[in-house]
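We did not get these values from a lab; they are worked out from the coordinates using the rules stated. Fair warning: this is a prediction, and the values are worked out from it, not measured in the lab.
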Structure P
Amino acid sequence: MEITAQDRGKYLRGLLLLIGKDHLILENEKNWFFKLGKILGYDLAFCKTAIKELPENEYLSQEPPVFSNKEIAKAFIIDGIHLAYADQELHSDELYWINLVAEANGIDILWGMNEFEKFRKHQFQQEEITEFAIEKLINQS
C-alpha cells in the first residue's frame with residue numbers, strides 16, 4: 001500500500017505524542033520509535049532530536065492524527081498499543097490518546113479494545129514483534 005508523506009508524518013508525530021503521555025520515556029520506547037521512524041523513511045538523527053525535544057516542544061500539535069484511510073489508522077492503533085505497553089503497563093493517558101485517534105478516524109473504540117485484548121492475551125514482548133502493523137501495510141503490493 002502506498003502511504004503518503006503526510007500520513008507518514010502524522011503516524012510518527014502521533015506515536016511521539018503517545019510516548020510522552022505517561023511522562024516517562026524508556027529506552028525500549030526510544031528504540032521502537034527509532035525503528036518505526038526508519039520504516040517510515042525518517043533519519044535516525046531526526047528521530048533522536050524529536051524524542052529529546054518532546055518534553056519542551058510547544059510547537060508540536062497535540063491534535064490526534066487523522067489519516068487518509070482507516071487501514072492506516074488501524075495500523076496506528078495496533079502499533080500504538082504495542083508501544084504503550086513497552087513498560088508492561090498501559091497508562092490511562094496512553095489509552096485515552098489511542099481512543100482519541102480511533103475516534104478521530106472513525107474507528108469503533110470497541111475494535112481498538114478488542115485489539116488490546118488480543119495483545120494482552122498473547123502477552124507479547126518487544127522482542128517478539130518482528131514486523132510493525134504499518135510495515136505490513138507498506139509491504140503490501
Structure Q
Amino acid sequence: MKSIRLDPKFALAYNNRGVAYKNKGELDRAIADYDEAIRLNPNYALPYDNRGNAYKDKGEYDRAIADLDAAIRLNPNYAKAYNDRGVVYASKRDYIRAIADYDQALTSDLDDPHLTEVRQNREPALAATATPPE
C-alpha cells in the first residue's frame with residue numbers, strides 16, 4: 001500500500017489495509033494490520049472495533065469482546081462498537097447483554113448510519129428472550 005510506504009507510522013493506513021484483507025477473508029493478515037494500527041495509535045478506537053470483528057469472524061468471541069470493550073472505552077458514544085459487541089454476545093447466545101448493547105447503540109449516536117442494522121440485529125435477540133405463550 002502506497003500510503004504505508006510513504007508514512008509507515010500512519011495508523012489509519014494499516015487499519016484500512018486490514019479492512020481490505022478482512023473483506024478478502026484474510027483474517028490473520030487483517031488482524032496483523034489492526035495490531036500495527038493499535039501499536040501506532042493505542043487511543044484510536046476504530047482498529048479495536050475492526051480487530052474485534054475479525055476475531056468474531058474467527059469464532060474467537062472472548063477476544064472479540066475484549067477489543068470491542070476497548071473501542072467503547074476509548075469512545076463511549078461509538079454506536080457501531082456497541083452493535084458489534086451485541087452481535088458477538090448474540091453469537092454466544094447471551095441475548096440479555098446483546099439487547100443491552102443494541103439499546104446502548106440506539107441511544108449513543110442518533111446520527112450513526114448503522115442504526116438500521118442495530119434495529120435489525122436487536123429483533124432476533126428480543127425474540128430469543130421472549131417467553132413462549134402457555
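A value of 11.7 for Kirkwood radius over Cα pairs in Å, for residues 35-106 alone, calculated from one of P, Q, originates in structure Q. Taking relative contact order in percent (Cα under 8 Å, 6 or more apart) as the criterion, the top structure among P, Q is P, with the largest value. Computing Cα Rg over 2.2 N^0.38 Å gives 0.96 for which of P, Q? Structure of origin is P.
As an exercise: helix-only ellipticity at 222 nm (-39500 (n - 2.57) for each DSSP H run of 4 or more, over all residues; to 500), calculated from one structure in P, Q, equals -23500. Which structure is it?
So the calculation was done on Q.
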